[in-house]
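Take a look at the structures listed below.
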Structure 1
Amino acid sequence: MDSNQFVVNGFSFGAAAAGIKKKGGADLALIFSDRPCSAAGVFTTNRVKAAPVLVSMDRIRRGTARAILANSGNANACTGASGTPAARKAGKVAAAELGIDQEDVLLASTGVIGAPLDTAKIEQAMPSLIGALRRDGLMDAARAIMTTDSFPKLSVFEGETGGRRYRIVGIAKGAGMIMPQMATMLCFVVSDISISSRNLQEALVEAVGTTFNRITVDGDTSTNDTVFILANGAAENPESDKAGLQGFRAGLTGVLGDLARMVVKDGEGATKTVKIEIRGAVSAQQAEKAARTVANSALVKTAFYGQDPNWGRILAALGRSGIDMDPDLVDIQIDSVQIVSHGVTLGAEAEAAGAERMKNPDFSVVIDLHMGAFSDQMLTCDFTHDYVSINADYRT
């Protein structure tokens with residue numbers, strides 16, 4: 001992967017090892033703009049929020065920032081009275097080294113919940129982190145925020161508005177505790193487009209709604225979920241017109257969509273990436289609810305792992321979802337192979353053909369309720385033995 005494709009005018013990226021991760025390696029990431037940025041953010045809907053989330057939620061209200069500081073290996077969540085001061089201290093140390101206001105540093109953490117964050121380690125590593133900043137360092141930052149991830153997640157989009165070229169690049173981490181309902185574990189996006197913080201926030205909320213809000217690995221929503229986007233205007237484009245804004249929104253949605261799919265593909269222990277598509281629901285809300293219920297069903301997800309077209313589990317999940325449905329109207333397909341018509345099997349041959357499709361690492365389950373005109377989808381993965389193993393000894 002060519003690191004130059006992730007270069008964005010005015011931004012630099014770096015990583016360093018502070019000794020926070022129990023297994024060692026880079027665990028600090030820094031993103032820095034050489035000029036003020038419009039800033040936007042979306043955060044976890046979990047009522048238990050990590051200290052860096054609370055601090056950043058307050059700072060993002062100004063709509064401006066210049067840096068993002070993230071650590072992995074420690075979530076700084078559920079740490080009592082020490083959590084917020086530790087988060088602020090980390091940001092203050094970074095701001096002092098960068099020569100900027102500490103309120104211009106957005107904060108994020110990921111890792112073990114309930115352990116105090118040792119800011120002395122961050123302070124000691126800060127000179128190395130600042131020294132590591134470089135224009136083509138995004139891959140290093142992407143690796144530094146990984147915990148149980150098996151690969152770094154990056155995406156890029158190039159667009160044009162007002163006769164000026166601009167770029168959007170993003171990184172994300174996440175493999176477990178994934179059903180964001182806002183974002184993913186962590187996602188950081190930067191662009192050199194010139195855009196107001198209001199338009200940036202609106203674009204981010206819209207993009208998150210159709211990407212990170214439509215994925216699940218295990219049905220859990222983290223205490224630390226955060227998406228940040230910074231736009232520094234280095235492209236020097238005029239304020240975008242309606243078409244320019246639409247192009248930016250489409251590009252941002254594409255970047256977040258790429259990253260969201262990578263998160264599901266990298267689900268802890270996952271071997272399958274599965275799109276659950278609901279058609280024919282009576283409302284948009286019910287279409288989403290049906291898709292989310294099937295996508296989160298442990299029995300359905302274990303059947304995916306076993307490559308078993310166990311459509312009875314799918315119907316059972318729909319039946320408990322609370323949506324309006326008539327089981328005698330439901331059709332189910334695995335990709336283009338129909339296995340259920342009007343609520344009953346199409347026979348062993350159809351199911352065997354469906355099972356063949358399930359051997360692929362990517363496939364779709366299409367469910368038509370035949371009740372209305374609304375549709376929605378979720379991206380999920382299978383449940384495997386490895387998911388249990390990874391999470392059984394995560395802290396030990």
Structure 2
Amino acid sequence: MNIVFSEQAEELAGIARKIADEYVRPKAAKYDKAQEYNAEAAQAVAKAGLFKTFIPKEYGGHGAGILALARVTEELAKADSGFGVAFAVNALGSFPIILGGTEEQKKEWLPKIANGEKFVAFCLSEKYAGSDAQGLSVTAVEDGDDYIINGEKKWTTNGGVADIYSVFCVTDPTSKSRRISAIVVEKGTPGFEVKKIEDKMGIRCVPVVETHFDNVRVPKSNLIGGRAGMGFKHAMATLDYARPGVAAQAVGAAQGALDLANVYANRRKQFGQPISSHQMVQSMLADMAIQTEAARWLVYRAASGIDKDPKDSTNSKMAAMAKCYATDVAMKVATDAVQVFGGYGFMEDYPIAKYFRDAKILQIYEGTNQVQRMVIARHLIRGVADLDHLQEFIPHETQLTYREPEEAVVNHNT
């Protein structure tokens with residue numbers, strides 16, 4: 001596949017780089033220690049029109065595509081992985097509306113998101129439902145022209161900051177395949193409350209919270225797509241679109257850690273010479289660079305595949321590959337960067353420790369990397385029918401057949 005970078009995508013990435021240098025990197029330590037949202041950087045992003053990147057043109061956005069979104073996210077995350085999350089989660093929360101919303105819903109909310117007037121959050125996970133997206137317990141019960149929502153969501157990123165929440169609820173507990181629906185809940189709706197603010201290891205500048213729903217009444221017009229039972233489909237489509245963004249966060253984080261390690265290795269002297277002159281350090285830096293670059297192009301491949309053909313069945317597999325590999329790389333590169341820094345790397349006085357702390361969550365949210373491997377394997381098994389021409393090269397006693405993966409595996413996609 002040819003990966004084509006539009007002039008617009010590179011222009012947006014350039015703008016993101018400038019914002020990262022001016023508003024994000026200099027304040028990263030401050031907001032990390034205070035566990036406060038970098039509102040100044042978020043406003044700079046809004047003013048520069050970067051939230052328009054992922055919003056279609058007909059609703060006030062740039063319609064620049066997923067590859068452009070990955071490029072912008074990468075540049076922001078290179079300066080501060082936490083702020084990269086704070087930016088990208090707006091796309092995550094918007095995708096259910098973009099992909100499944102009615103025309104009226106898109107006209108109502110997407111222009112406000114594009115302008116940075118409204119921030120967005122994605123409410124899927126619960127205490128007992130993370131990877132098992134079908135196991136939700138938050139309910140939405142019909143009451144005349146409204147739904148009444150009750151329950152509790154866990155790990156809502158951007159919670160409290162967001163104005164619009166895409167909330168996934170059980171609307172038909174008797175159904176296996178169509179039990180879940182997605183509903184928009186707006187900040188300030190009576191009964192909707194942000195409660196516990198999590199004390200996190202990393203990405204501390206972006207709030208992650210519990211969101212509680214106590215008889216929250218919302219109009220049926222807020223039901224995404226206007227049809228009940230479509231929530232699981234909306235969630236899976238959203239995650240396929242969003243995972244290249246998580247992977248881009250990882251690439252940015254890896255590059256940021258590598259850059260710091262490279263500068264340090266060329267300035268830190270031991271035995272009368274820079275440690276970069278020692279072959280063991282050179283080997284570490286080389287591996288870090290190889291892994292980061294490989295992850296980068298896997299991310300670009302996954303993102304450009306969605307842009308080229310959103311209905312291509314391989315997009316889900318490529319998104320899972322990109323998310324899994326890039327986030328593993330971010331953790332490995334950050335770990336090695338700490339090693340290059342030696343004792344200084346263990347100290348919170350220097351930003352490399354933050355890169356290390358921030359990297360871990362990338363392997364967990366928006367689908368753990370163990371789940372990503374299950375998704376990838378499912379696609380490989382489904383594709384085995386296309387390999388019949390290899391039948392003659394396996395033992396004759398073995399029959400090459402296709403078997404649909406177990407339903408439990410299919411559903412473990414988040």
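For structures 1, 2, calculate FRET efficiency 1/(1 + (r/R0)^6) of positions 150 and 254 (r between Cβ atoms, R0 = 25 Å, to 0.05) and state which one comes out highest. Numbers along the way, then the final one.
Details: 1: 0.60; 2: 0.05.
Top value of FRET efficiency 1/(1 + (r/R0)^6) of positions 150 and 254 (r between Cβ atoms, R0 = 25 Å, to 0.05) goes to structure 1.
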Read-out Rg/Rh (Cα atoms, Kirkwood Rh), for residues 230-333 alone, computed value 1.14, structure in 1, 2: 1
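For the read-out volume of the Cα convex hull per residue in Å³, a value of 133 was computed from one structure; give its label from 1, 2.
On the way: 1: 133; 2: 156.
Source structure for this number: 1.
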Assuming -16000 is helix-only ellipticity at 222 nm (-39500 (n - 2.57) for each DSSP H run of 4 or more, over all residues; to 500) as calculated from a single structure, say which of 1, 2 it is. 2
Could you figure out which one of 1, 2 the value 27.2 for mean count of other Cβ atoms within 10 Å over residues 86-93 was computed from? 2
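Values in this text are rule-based calculations from the coordinates and carry no lab data. Small disclaimer: the values here were computed from a predicted structure and weren't measured. Cβ atoms are built from the backbone, for glycine too; each structure is taken alone.
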